[in-house]
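The structures considered in this document are given below.
Values in this text are rule-based calculations from the coordinates and carry no lab data. For clarity, every value in this text was computed on a predicted model and none was experimentally measured. Cβ atoms are built from the backbone, for glycine too; each structure is taken alone.
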Structure I
Amino acid sequence: MTNPDPIYTLRGTGSPVTVVKFNGSSNENLYSGCEDGNVHIWNMHTRRIQTIVNAHPDHSVLDLDFINDKLVTQGRDGLVKFWSIQGSDYTISGTLQSGSLGFCSSAVVGCNSTNYLAIPGDVTSQVDIYDCKTHNSIGYLKPCSGHSKYGMCMSIRSVQNEKHILIGYENGSVALWDIRSFKMIDSSSFHKETVMCMDFSSGFMKGLSGSVDNKIVSWKLTLDEDKNSKHLTQSEQTEVINPGFNDICIRDDNKIFATAGWDTNIRIFGFKKLKPLAVLSYHKQSVQCLTFSDDFLLACGSKDQYISLWDIYR
């Protein structure tokens, strides 16, 4: 398709954008985190900044999410903060320690009506699991010493309505973990180099991952009924012209997914067969993050300090 223009560009962050996320089904607000530690809450009706939270002063915001009525932010200062929301006021209600060496973001995991937070630890390859309600540690996930060297944790994704999470590692592997037994169920090497980004569709039991090269790999989580066990198996892969992916996001209807490239481009693919559909060229520097709203609006944050909004394949 002909390269379209964004329907709007959000300006005024004053710092490279590192994470974007819509809040709730109403999509009235877009939250963005930046390298200077600020979180901007955007009013999507006026398309202006509504509130600024100095979440992690002078440290990049790695992730933000929502648990019940709280905002959760993670920074490169080694802290995960829980924020109570009262109108436009954001007050810290709890803090957890996380690893501060890498760029791996945390992930909320729902299991038996309880929310857990999977956070990269200070120990290489380790992910710590916390109860979101009590903020207490319940255990950790770390490959056995007999396993090959996985390196740093690079990406964490939950498997919806399951007791499992997926972790992408520095050595190119993706592993499936059980957060109740704290054991690795399966691991597969999908990339020759570091897993830079990853997303997973629980509806299709299918995942996508990108690395520092020019390949996007799709893989499936399959059930071996004879052994009652699950396995990760590669499905397909596709290549683009330029290497390097910062983020990847599957739309909730499982029809398309988007990638954020080092080459400043946003790429749209069909989810079923990885068919390239569009290249969105707008930003002047690397696109670092992206997300879809519940009504399929695409928001992309860039190192050029802008957030572009796209109405495409809705």
Structure II
Amino acid sequence: MTRNRHLSVFIGIAISLLAIVGILYFVDIKEVWQNLRKLSWEIVMIAIAVYVLGMAVRALRWFLIISIREKVGFYTVFKGLVYGYMLNQLLPAKIGEVARAEYITRKSTPGRSFLLGTIAAERVFDMAVILLFLGISVVFSETIMSKIQAQWISVVVIVFGLTALVFLLHNVQLLKKITRYLPGKIRSFADRVLDNLADSFNVFKSFKSIFKILLLTLVIWLLTCLVFFLIIQDLDIEVPFYAYFFIVSAGTFGMIIPSTSANVGVYHAVAMGALMLFMVPKAEALSFAILAHAFDFFPAIILGGLLSGFGGFQKISKNRIGDTES
């Protein structure tokens, strides 16, 4: 592990610990426990079923993006996706995203850079829907509007970054004008990586493909809203309908903040704060945050464990990702 990685892990742990200490200081844990006991087993089973359905839709989306250039079996894609999400919960720095690309590379023909590009394409669609959700919540809430106005620079940077990424990968020749100054072997490798990344963004060249992937992405995040709805209703919390869109948006943006694996502490603080904007008491807001995190964490571990036999994924996570393109 490099010095920079040591530093990033240390910073993530420090921020997570600060978030946990702050939560424990300001919230009555006994009251939180009483709220958690309200949760019914019926809701637990439904939420787990919705999670599995959401993973299947995510796998279908990735499968369609990959299929634009490569032919990979759906089950292989589903298994790789589940492995990746499990490792994201267990390891820092989103290692699972690299691991799922590595898994598909070892099981089929696509190269790593192409697969990593398809994951980047997924994130572009995710962010488009998240910004849509944020826009809906802003339209209906003056409070949220005022909060967003205070952070408008961050929103502009995100939108500009996504637009620039799509533009550059649609115009890869512009980037190759830079790589031509590199030494021969390095230039050849860089050009091959750029070509693969550009191929992974071919989904944006067809309106039909954009519509299908965008529709699947909308379903994915609406299923997340459904899980939040089930938890909030079971805790007897009353919030307006647009609160679900805002909580999903806030939780997603909160993952940008450095933290431990699974965003422990940071996610809870962000989700709790988002719910408190709707005048929800601190203890009830934290109860929701704990359950929302649990319904993301434990199903990922269990499903990934079942598919891997609680051991098969270790070979992928421990192997060093090669420096050369497959």
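With distance in nm of label points 7 Å out along Cα→Cβ at positions 218 and 282 computed over the structures I, II, the top value is the one for II, the highest of the group. Have a look at I, II and say which one yields 33 for relative contact order in percent (Cα under 8 Å, 6 or more apart), as calculated. So the calculation was done on II.
One of I, II was used to calculate Cα Rg over 2.2 N^0.38 Å, giving 0.94; which? It was calculated from structure I.
If helix-only ellipticity at 222 nm (-39500 (n - 2.57) for each DSSP H run of 4 or more, over all residues; to 500) is computed to be -26500, which of I, II is the source? The structure behind it is II. For which of I, II does FRET efficiency 1/(1 + (r/R0)^6) of positions 122 and 242 (r between Cβ atoms, R0 = 41 Å, to 0.05), calculated from the coordinates, equal 0.95? Derived from the structure labelled II. State the single structure among I, II that was used to calculate FRET efficiency 1/(1 + (r/R0)^6) of positions 58 and 202 (r between Cβ atoms, R0 = 41 Å, to 0.05), giving 0.65. Structure I accounts for this read-out.
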